[in-house]
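Trainee: Each structure below appears as structure tokens.
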Structure P
Amino acid sequence: MALCVSVCVAAAAGGADRDTVYQAAPIQSLSVGVYDGFITFADLKKHGDIGLGTFNALDGEMVGVDGAFYQVKNDGTVLKAQDSALTPFAVVTFFDEDLVLEPGGISGLADLTAKIDARLPSKNLFYAVRVDGLFDYVKVRSVPAQEKPYVKLAEAVGRQSVFERSKIRGTVIGFRSPEFAEKINVPGYHFHFISAERDFGGHLLDLRSGALKVRVDSSSALTLIMPESGSYISAELGGDEHRDLKKIE
């Protein structure tokens, strides 16, 4: 069972469903080690065609693009997610571009986010971001499945595997959340990458490119789904673990 909380930022007539970011669990629950999945990918597909997140027991990185969802395992293997698979944390939306950028050369992840920020109408809204093109360099990570008793996310990420590729075509999927949402989602940007061949990807750590196409979709509402059972119910979610997220990112 799950509890749904909808936060309407500026409900647009006739477009609320496609202008909604749909999120399974607050990021704070992942930070403290709540890794038991509670919603299926079949359910997620009803609420978005792009997204990112993880899998039951923190078993790898999830990337959703063009209506398909993929699991990047800790050994670098990329699998198509089964509809019955469960996730403890995911963010999805139906992508409808509101802004298109061609920022030219990108020297790193910080350069990319700065160029996007310079074009956003406000930093107080939620945005989905899609970046397509030929990447000169990509650095990604994936985290191994955890065993109970689960450790906190900062410790689990310490066991990550890091992968690098050069001259690779693919897609970056991400979300930008306002600073005030720091216990709901990663404040600022959170990106995952998937190659065009769907055989390489993970949580994005860095990138470089000569030319990329950046598309941005602003969202007027956030729907947050929370578990009504399991370790989430007794988890201590009022701590400062969320402040480690920027370091982890």
Structure Q
Amino acid sequence: MKRLCFLIVLAFACMAGIGRASTNDSFAQGVELNYAGRFNEAASAFEKIIERQPSAGALVNLGLAEWQSGHAGAAIRAWEQAQWIDPFDDRAEMNLRFARQVAQVDAPELRWFERASTWLPPDAWVWIAGASLWLAVGALILPRVFRRKKSGTQQTLAALGFCVFICALTANVGVVSRTEIGFVLKKNAVLLLTPTHEGEIISTLNAGEPVRVLRRRADFYFVRTGIASGWLERRQLGLVNPE
């Protein structure tokens, strides 16, 4: 029985190693394709990696491949997704600054709590909220459980825990709110008055222009831009967090 368990664990370890090796090989292949100027193939290689295991590095390289292919909107979206995963990635930040200057588009306008949510990765805020809540509750409940008088230190810890929890909860609201931000993928995408292909055109949008999704209907998003609101085809928009 022990031998069988060992073989099963060994098999899973080998499979994990193969998966990591495969991802590394695909990443190296994508980088080589970028250097060789085969940008469409490089983009496909990095997209496959991201489907298996999203990472800031793969998204940064995907953005480079898309930019070199002339797909400014897809590149900006990829770099925004890289910053979503890792807000400290300087490469994505510099690329975004350069791309927006060239494409003449603005960064998305963020509310104060959305801006606060960009300070750390989304998962970090969840952990901070959970840990601070347990700290505060524990500092209040444990003395009662052990029938001891609450000390000043415990009361301070409880107050601090609740303060951190409220801040982290606010940041989590910002994370959820930012999932409604998207970026126009196609050049001269049309903003329509009604959610139909025959709808009256309100304006055209540049590739990489940020929008905020307000509601959905069939194959269209109702979005708000910096100057107007209207309906945009789903295929012309890439959300920063499609999940």
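Trainee: For which of the structures P, Q does the calculation of helix-only ellipticity at 222 nm (-39500 (n - 2.57) for each DSSP H run of 4 or more, over all residues; to 500) return -20500?
Mentor: Q
Trainee: Here's something else I'd like to know. Looking at relative contact order in percent (Cα under 8 Å, 6 or more apart), point out which structure of P, Q has the largest value.
Mentor: P
Trainee: Thinking of P, Q, which structure, once log10 I(q)/I(0) by the Debye sum over Cα atoms at q = 0.12, 0.21 Å⁻¹, for residues 149-220 alone is computed, gives back -0.45, -1.11?
Mentor: Of the options listed, only P reproduces it.
Trainee: While we're here: With distance in nm of label points 7 Å out along Cα→Cβ at positions 69 and 93 computed per structure, which member of P, Q shows the largest figure?
Mentor: Q
Trainee: If you don't mind, there's one more thing I want to ask. With P(r) over Cα pairs in 5 Å bins from 0, in percent, for residues 117-164 alone coming out at 5, 12, 16, 12, 12, 19, 15, 7, 2, pick the structure among P, Q it was computed from.
Mentor: Clearly, the read-out refers to P.
Trainee: Among P, Q, considering only percent of Cα pairs over 35 Å apart, which has the greatest calculated value?
Mentor: Q
Each value in this text was obtained by applying a stated rule to the coordinates, not by laboratory testing. If you're wondering where the values come from, they're calculated on a predicted model, not measured in any experiment. Cβ atoms are built from the backbone, for glycine too; each structure is taken alone.
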